[in-house]
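These are the structures, in structure tokens.
Derivation of every value follows stated rules applied to the coordinates shown; laboratory data play no part. Treat the numbers as computed from the prediction; the structure is a model and nothing was measured. Cβ atoms are built from the backbone, for glycine too; each structure is taken alone.
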Structure 1
Amino acid sequence: MKRFLKIVFFALFIKPVVFIVLGLNIRGRDNLPKQGPAVIVANHNSHLDTMVLMSLYPLSMIHKVRPVAAADYFVEKGGFMAWLSQKCIGIIPMDRSGKTERDALFDGCQSALDNGNVLILFPEGSRGEPERMSDLKKGVYFLLKGRPDTTVTPVMLHGLGRALPKGEALLVPFNCDVIIGNQIAHKGSADEFIGDVSESFTTLSEYCLTIEKTNDDTDL
């Protein structure tokens, strides 16, 4: 039933908005992981980030794409938001209170990866100011530690923070960039890995049409 609801939700509501209302510059789409276990790491400025990334996948695979989201915001308050998040989007709720031990914190993510899912993670942890990068947290490193079977693909998003800013409910059409990079090796220390992710975001931002680029001719 969850799979059916998710397909209908994205087919009738999300994909039409993403691909008709928004003007998307998508580059490197072939770099998206075709199967799990895999993790997509992206910068985060809007609730649209998750919807856009999931919409890049065909409906036949949409049930295998699972965004990781804050339990206190999307689940613990209950109501329609909790139902929508769990039944139609298929989020993996993450406890941000600090009360859960690190090993148990990622149980839901580990289970999803074991089932061959593609996870969407935002290393910044929460939405920041529109189009401004916040410091990256190390949680994704600890999730991937000991999982050489799991690929990591960076994605740079730009413009979605203006299309649906934090605290707003009204979508404003804007041109937006979705730049998908090559896989990142998750080796070395947490600082080295996070540094590699940050460097990837910086490199991918050069391909964004909505911000100044340094090179128009290089292919991903």
Structure 2
Amino acid sequence: MFDETAAYYDLIYSNKDYQQEAKDIQAYLTRVYPQAIHILDIACGTGKHAQYLSHHYKVDGIDINPSFIELASMRNPDGQFYCKNMMKFQLPEQYDVVLCLFSSIAYVKTFDALVDTLGQLLKHVKASGYLIVEPWFAPDTWESERYDMLIVEDETYKICRMSHSSREGLISILNFQYLISSSQGIKHHKERHELGLFSTNNMLQAFQMARFNCEYDAVGISGRGMYIARIKG
């Protein structure tokens, strides 16, 4: 994912307030586990949240995109950033908090893969630590046939991204098309993102099957809710 548009990712999301979002994450962590020191950021992207969170925590991260990891490592020289798939990875550390935010968990797509992925994350949570997961939409809240347009620019590029949402069973589909204009001409890229639609009961069941005790916060940081899990004693 983002294979052809990784170079433009930071520009595409340049209107995103990473500093404020990091403050919101810190406030949430302070409420849940104020003793936290060492954090693993799952699907860390280009490391902009980590850049701000590292003022308060030791932050490591993983992402499936090697270009993102290169940027994240440059932004956060004190952290360790790895090009890994969250569905199957092994790191040498365990963490006070493992974070999987901004609905990245939905990229696992199926319930069985969700259980397996949570079990993988469990291996990286200290016995006293927490796994905090922000969900995607549930099946009854996903809005198909929605279409949107985003336009951004800097001194090098002008980008138009159009998107259309659809659904195939319990998989939500986001089709993106990009027009990227520069002095070199115009490029056209397409992306298809598939994310699983899980109900609250599905999510809680998956956490239980992965050997977590889990609570659900219906609001969370962004209004999509949050799952706060600890390893079963």
Structure 3
Amino acid sequence: MEHQKPESHADRAYRQLREAILNGRLPTNRKVTEIGLAQMLGLSRTPVRAAIGRLLIDGLLQRRTGSGLWCVLPTPDEMREIFDIRARLEAYAAARAAERASPEQREALRQSAQRMSRHVAVLANGSDPGITRRIEEENAIFHKLILEAACAPRLERLLQSTVDVAFVSLTLQRYGLGQRMRSAGHHHDIAEAIALGLPDWAARTMEAHILSAAATFLREE
């Protein structure tokens, strides 16, 4: 059995601040300071400074000239635009993957979809407090595998510049069990479409997958 490495103060600061921003405990367009965040977490400024650097890269904090650090989340209109771009670009990626994926990539996608279903089953049982994080990680693996199979570096750069991982995480956090089960089912269908070399099915299922996520997220706004 593997032993997990103890969480460092910097990792803890990053995790707690990220969760606070995504959950709204640190609202968007709120000015924050390094000292204030350190006091909030009960940590020294050194690990908090490291966490701030990571959050700036994530896009959850923004350093504004002359006015310091601010929490940042997209507006509902910006999120609609992000989801629309995702639906179009990721559907295209899925179609390309269906045409170009290697046998190993097709099998990797199927394996990822199976792992996602197992994770969701564990979540339904409520027996593992860390399962939500593993679901997020598996979701990222699945979509990354599709981009790799699509063999489209320009497309990958476009998606990276448009879709921040933090916003994907924020969407997944709003899923109920039913939505998670539906999403896991989409992963199976997309993987199957790619495995069978059916680009139209892969594209349309991916589009439905993203639009379903959009409906869940925007309903909460």
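Among 1, 2, 3, considering only FRET efficiency 1/(1 + (r/R0)^6) of positions 25 and 185 (r between Cβ atoms, R0 = 30 Å, to 0.05), which has the greatest calculated value?
If we compare FRET efficiency 1/(1 + (r/R0)^6) of positions 25 and 185 (r between Cβ atoms, R0 = 30 Å, to 0.05) over 1, 2, 3, the biggest value is for 1.
A value of 37, 31, 24 was derived for Cα extents along the principal axes in Å, for residues 17-88 alone; which structure in 1, 2, 3 was it taken from?
It traces back to 1.
Here P(r) over Cα pairs in 10 Å bins from 0, in percent has been calculated and equals 8, 34, 40, 16, 1, so which of 1, 2, 3 was it run on? Display every interim value, and only then the final one.
On the way: 1: 8, 34, 40, 16, 1; 2: 7, 31, 37, 20, 4, 0; 3: 8, 30, 32, 23, 7, 1.
Only one of 1, 2, 3 returns 8, 34, 40, 16, 1 for P(r) over Cα pairs in 10 Å bins from 0, in percent, namely 1.
Comparing distance in nm of label points 7 Å out along Cα→Cβ at positions 49 and 137 across 1, 2, 3, which structure shows the greatest value?
When distance in nm of label points 7 Å out along Cα→Cβ at positions 49 and 137 is calculated for 1, 2, 3, structure 3 comes out on top.
Identify which of structures 1, 2, 3 gives the largest calculated value of distance in nm of label points 7 Å out along Cα→Cβ at positions 177 and 201. Walk me through the intermediate numbers first.
Numbers: 1: 1.4; 2: 4.0; 3: 3.0.
Top value of distance in nm of label points 7 Å out along Cα→Cβ at positions 177 and 201, among 1, 2, 3, belongs to structure 2.
When you work out FRET efficiency 1/(1 + (r/R0)^6) of positions 33 and 193 (r between Cβ atoms, R0 = 35 Å, to 0.05) for each of the structures 1, 2, 3, which one comes out largest?
1
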